[in-house]
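J.: Multiple structures follow.
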Structure P
Amino acid sequence: MTNASPATHLDPGYRQALVASAALNAVMFFAEGGVGLTIGSAALIADAVDFLEDAGIYFLAVIALAWRPRKRAYAGLVMALAMLGVGLVAVWQIVERVLHGGAPASGAMAMTAAAALAVNVYCASRLARWKRGDASMRSIWLSTRNDAILNGVTIIAAGLVAWTATGWPDIGAGVLIAAINIWAAFEIMGQARSELKAAPA
């Protein structure tokens, strides 16, 4: 992978994309979380927490734009820990759904996931130009891209919930959300540690 030049993150367009994405993700946290709690969907609740995490890392990324490489590597590490936290929240939701059972309303689940997909595709399209940067920039790109993929999976899971009349497809989508966030978190941690070793003290 060829990294972007060190000045790429100072592009004004990158800042604008981050601010817009942060605002949209904050709105979706409340919207998707409210629906997820109402219908009892592990996948929607996990994804809503992911929106909150994304809003946080976008705002952190805006603050870190002018930081030196070492501090930006630390920011990437914090973002990776946030991604790990989302994965662990998803695991908790999975356990809750397994213990309490029940199936979410498939129609509301699918429509909410479709709205989430539209938001994440928009954010990904705004951020795609800066996907090959340092740990901070790459963590943002991976998180946004993964979210769009998982929204598609959640839509499919909603169809399977309607077809099977069980909550297991929803639980399966929650497992995938947890696994991808945890995997991406460790990938970014590794890159951030490498950047910390290479950066001057």
Structure Q
Amino acid sequence: MVLAVGSTALNSLDSMLLEKSFFARPACEVAPDLLGCTLVRRIEGQEYRGLIVETEAYDANDPACHGYRRKTERNKAIFGEPSSVYVYLIYGLYHCVNVVTDRADFCSAVLIRAIECDRLPSWYNPKDKPHRAGAGPGKLCNLFKIDRQLDGITLDKSFDLWIEGRATSFDESIFQTTRIGITQGVEIPWRWYLSDRKSVSRK
């Protein structure tokens, strides 16, 4: 496992909507740069924010990627424009949200694995400690009411889901390792997380 330092190229970003150009890069470049950014979900006029603390990258050359073999009706969103959203269901129970990266018609995306929230939505059922409410892709989608209805949208305030850039004070260390919960491509070190955060799904 390799300890990496957070990208300084983005430290000048104030809290603002990340634009398409940010995502128009390989998934393995976007994934670590999303750490320390903020996922924002607006529901019934209320905005809920979660600091992104864990991500994983996937692309067309990766056997673990959903679009590795072919494009289908179910996975077509992962072939979309950079900054669009790919949402899928696992085990028939849990949704996972991915941000599409790189370029159109090339399957490439970053899975947002965990977020950390200062203020939890009123509907949150406290089965876990508050800092574990978004500690996993299924948990964060349940927390922010993200499901297949958002599959294919563009990250934008008009769709009530967007990502804001890092605060200027961001200086946290980033840990890089292999991905978890997969059976193919297990040797690829495309998982990153903020090493000092308790909301990471697994360390």
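Laboratory data are not the source of any read-out in this text; all were calculated from the coordinates shown. Predicted, not measured: the structure shown is a model, and the values here were computed from it. Cβ atoms are built from the backbone, for glycine too; each structure is taken alone.
J.: Comparing FRET efficiency 1/(1 + (r/R0)^6) of positions 98 and 146 (r between Cβ atoms, R0 = 25 Å, to 0.05) across structures P, Q, which is largest?
T.: Q
J.: Once distance in nm of label points 7 Å out along Cα→Cβ at positions 58 and 82 is calculated for every structure in P, Q, which label goes with the largest value?
T.: The maximum falls on structure Q.
J.: Ranked on mean count of other Cβ atoms within 10 Å over residues 26-33, which label among P, Q comes first with the largest value?
T.: Q
J.: Quick check: 4.6 is what I get for distance in nm of label points 7 Å out along Cα→Cβ at positions 122 and 178, calculated from one of P, Q. Which structure matches?
T.: Derived from the structure labelled Q.
J.: Looking at structures P, Q, which one was helix-only ellipticity at 222 nm (-39500 (n - 2.57) for each DSSP H run of 4 or more, over all residues; to 500) calculated from, given that it came out as -2000?
T.: Of the options listed, only Q reproduces it.
J.: Which structure, out of P, Q, was distance in nm of label points 7 Å out along Cα→Cβ at positions 50 and 90 calculated from, if the result is 1.3?
T.: Computed on structure Q.
J.: Comparing mean count of other Cβ atoms within 10 Å over residues 18-25 across P, Q, which structure shows the greatest value?
T.: P
J.: For which of P, Q does FRET efficiency 1/(1 + (r/R0)^6) of positions 170 and 186 (r between Cβ atoms, R0 = 25 Å, to 0.05), calculated from the coordinates, equal 0.25?
T.: Clearly, the read-out refers to Q.
J.: Here is a follow-up. Using the calculated result -0.29, -0.44, -1.16 for log10 I(q)/I(0) by the Debye sum over Cα atoms at q = 0.09, 0.11, 0.17 Å⁻¹, pick out the matching structure from P, Q.
T.: Here the read-out was taken from Q.
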